[in-house]
Every structure is written in structure tokens, then in C-alpha cells.
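I've put the structures underneath this note.
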Structure 1
Amino acid sequence: MSIKKHGKRYQINYRCPGYPKIIFESFDSLEEAELRLAEISLLKKQGKLLPPLNLLDPDKNRQLFQRTVDVKTLLEEYVKLHGLSHWSDSTMSCNLHRINDYILPYIGECPIAGLTTRKLEHYYQSLLSEPVKHMPGKDDSAKTISIDVVHKIHAILRSALNQALRWGYLEGTNPAMAVELPRIKKHPRAVWSSEHASLAITLCTDPVLKLCLLLALGCSMRIGEILGLTWDCVFIDDNLMLHQECYVQVTKELHRSDKKCVNALQSKGRGDIIFVFPSMKSTEASTILVLKAPNGKQYP
């Protein structure tokens, strides 16, 4: 191993057990190059030296790749191959938030071959005392990560590790399958009684707001579905009124979506966006207001 200067950069070269080629790495300063050489020497003595992951082919260097591939690399490929094929833009936005804020900072550099059920359970327990990182536009009063969020993080890791088994990145069993998760504490949801609902309708003097109340209470519609309702979705005529069979059909909803997620899905020929509203802001925004098919369904 040696250090050579090439222009303004310092280059080192070394060999790694099991990898046939000489490995080259470049650094901006001599101190960085010397520090990396010292790290390589220590890893060699410990028998833990592995080649950089970007040099390995999962098929040609399978055993080395299995020892080297980490959670970050797995999740990047998982999102690219699985997420873009199966997730809606809202699901992708939420999952990327959980991956980038709650998984990668904690276990992103951990080799997936070193993940065990015990390690995952310790990781999940530790998350419960970590502060919440809010998504843009979300008003959440929680101060620490909730058990519900931990369950959703676990669902991502379990699915990603199942993909790792399919791709041959992991051998044996999925360590996430046997994890014992913290129990979710169920709290009864506060709902209006029929008396409260009748009183709200009676006291409401705004005709538009009263219509929204009737749709929400009578048709169990969410606010996004109400705001996305157009006349072509309303079926009412004399005959239907006579038989009390008038109805509305929910085919779209108003939703604020992450622009990058929408663009990523559309580049793959996917997505359920019907219309994009023009932005009223003078500066570039990370989200867009859209009409989309509800629950990931295609617009008829």
C-alpha cells in the first residue's frame, strides 16, 4: 500500500482478500489518505477488510456482496425496483420520510448480513425515545416516535429483507419475521353522536359548509373526496328522487402530493394524477396540489 499524488489529489491502492483487482481510492488531502491507509491496515489485521460496495457485482462477486451490502444500499434498490412499481405517490412520500429520517440515520450503514432479530428489537425500542421528525405540511404534536410509526418502519424493513432474500443478497431467513413489536395502545376515537351531528347541521348557516357537513355525515366522505367532487359524479334526477336512489360516485380527490414522488412515478408510466393545479407561490415548492384517483385507483 502506498500514497501517490495525482494533480491536487492523493491516491492510495490496496488489495482486498477475495477480490481479484487492485483497488484505488482518491482523497483531497494527505491526512485523509493516511487515515484511510491506517484504517485498511487495522481491518486487514482484524480480517474485516471488504472492497467498496460499488465495485462489486451481485452475481459475479456474490459472497463478497452478501457480506458487504448494507441497509442503505438495499433500501435504495428496494425503492427503485419495488416502490416505484407498487406504491402510490402518497405512500412513497411517507415511506421515503420513514426511510430517510428513521432508518438510514440509525442502521443505514449496518450490513444486512449482520441484522438479527435481537438487533432489530433493540433498534425499535430505541426509536420510541427518539424525537419526531415531521413531514412538510404535517402538524403532529407528538414529541417522540410513536409505536404506530415503529410498526410502519418494521413493515418497510420486513418487505425489503424479503426482497433481499429473493435477490440473493441474504441467505437463511428474514430476521424481521420473528421480531416481537411493541404493542400498540388502542384509544377509542372520539366521534359525534347523532344529536351532535344534527345540532352542527342546524347551527351551520354557511350553505357551502352545510353541504360539506351533509356529504361527510351522510356519505362518509373525507375532506379530499368532498373537495374533488364534480357534477359528473352526482347522480340525481326525478326518477332517482322518486325511488330515493340518488347517489354520488367518488372518482377523484383533492390531495397535496410530493412533487418528486409524482415525477418519479410518472417517469415509470405510473401514477393516478388527473389534474395538477398551478402553483400560486412565486418560489419553487416541494409539493403540488392535484386531483387524483382515490386510494391509488385509476381514473375511469
Structure 2
Amino acid sequence: MVLSFISFLFLWVSILVSVAYVTLLERSVLGYIQLRKGPNKLGILGILQPFSDGISLFFKEQVSPYRSNYMIYYFAPVFMLSLSFLFWVLYPFLGGVSCLNLSVLFFLCCSGFGVYGVLLSGWASNSKYSFLGGLRALAQSISYEVSMALILVCLVIFVYSFDIMDFMWYQRFVWFILFSFPLFFCWFSSCLAETNRAPFDFAEGESELVSGFNVEYSSGGFAFIFLSEYMNIIFMSVLSSIFFLGGYLLSSLFYFLVLFVVFLFIWVRGTFPRFRYDKLMYLTWSVFLPVSLNYLLFFMGVLVLCTKI
């Protein structure tokens, strides 16, 4: 128990530091995409900028709307951050500290809870903009959960296990992305929609919702929502590397691939404009769902053929 506690504490501290530098990476990459420098003054190459932003954010005044539902308004960001920490229980420790045999099912259950934090924060703020952002996030997450679950079922049928560790052993010679690239594209797009990232950031649409579900949050509440979003981005990048890019944790290549997927999140944000909302819903039900169903039938046929042989 002591070893598990120390391991997870070290993991969570590392994730919080990673979130700080992912924000610095995002601001720098977006700066170069937009032909400007980005933060580069505080420390060497701006390396202390995330800590300066975090301190200034937590020391700002905490403002709560007069007509908000007070308890739920303050509970929602804590719930979102706690759920993001809970995701990292799935991180496959090779030393045997934590190993869930049904880790894929655990991920699907926890990801289904993620939308409640956005919906509660949008409703409790008692603002029409935040409420509309929460409703958009609800419809968006439910739609993309279906495609994401079917994609994971395809891989589970191929590996014949719900354990994340088995994905690592099955890709020792061939990565899954080599024969399921369309599936990887659907998975990555679903990850963008699940984490409310551009071009699917309709829950935070600045042009029409004035920052959406978090419009009434400031100081610590906004910081918790911000940390939750970027922790989910890093976790989805880890899962993408495990499911499609080999996922061998003892190799330094694994961590470079995670960084590459995080870079893809940032690159997409700096490149693509925001979709129209009906186009977003059309994309998952008319494109991603048929592709994932076809792959599911294909993998089931391969499995039946191999068992007969």
C-alpha cells in the first residue's frame, strides 16, 4: 500500500509538471504557426512562464455569480479534476504496483462520467452561455463516446483482452496503426471531441458562447478546469501511443510518441477552423460510426477465420 501511494503520488506530481510545460509548448507552437515568438522572456526560453501564470491565476480574486447554485458551482471543477486524476490509475506500471485486468472497461466508464462535470458547471453558473456550452458538450460527448467505444471494441477483439498491458505485448513486431490507419484517424478525431479541443471546441466556443461552460469561473475554479483539460489531453495521448503506436513503456520511443501525439493536438488547433455544429454531429454518425462498424466486422471475420484454421 505504501509503495502504491508513493508511486501514484510521484505520477500525479509528474503529470502536473507535464501540464505546465504542455501549455508552454502549446503557446510556443501556436506562436510560430502565427509567425510570432510566443512566451520567451521569463527564464531561459520562457521556461518559468507556466509557473508565473499558475501563481497569478491562483492568486486572483474568486468571483461567484449572485444567482448561481453555490455548492454545485464550486463542486464541478473539483469533480472534473478528481476524475482526471482517476484516469491515471490506468497507467500501466510494469513493476506490478497497479494492474487492472479490465482497464479498457474502466476507461470507458470514467470517460462517460467526464461530461457530468461540464454539464454541472454550465448549469450551476446560471448563465445562458454556460448552459448552452454544457448542453453542447453533453450531445457531443454522447455522440463521440459511441464511435470511441466501437474503436476500442475492434482492438479488444483483435487482442482478445481488456488489459492495457496486452496491447504492449501484441505490438512488439507490428504496430496496430500500420493496418488500421483509418481507425487511428477516427480515434484521434474522437479524442479531440472528447477533450473539447479545436476544431471541436463547441463547449468553449468564444465566437458565440463567450468561453462557454467556464465563462463564469475565475481563479482556482478556472485553474482546476484548465488542469483537467490538459491532463485529459496527455492521458489520451498516452492511450493513443499504447493502442496504436507500440506502447512499449521501457523504451524512450514511447514517451517521444506521446509527445508527438500532444503536438498533433496543438497542430490541429493552430491549423483547422472550428466546425459548424451540425457538421460535427454528422461527422461522427455518418463517417466514424460506419468506419468503426466495418472494422469491427473485419476483425471478427479475421478472428473466426483464424480459429477455424
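Readers should treat all values here as calculations from the given coordinates under stated rules, not as data from a laboratory. Everything numeric here is computed off the predicted structure, so don't read it as measured data. Cβ atoms are built from the backbone, for glycine too; each structure is taken alone.
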Assign the value -23000, calculated as helix-only ellipticity at 222 nm (-39500 (n - 2.57) for each DSSP H run of 4 or more, over all residues; to 500), to the correct structure from 1, 2.
2
For which of 1, 2 does Cα extents along the principal axes in Å, calculated from the coordinates, equal 68, 46, 43?
2
Rank structures 1, 2 by mean count of other Cβ atoms within 10 Å over residues 184-191 and report only the one at the top, that is, the highest.
2
Given a value of 13 for relative contact order in percent (Cα under 8 Å, 6 or more apart), calculated from one of 1, 2, which structure does it belong to?
1
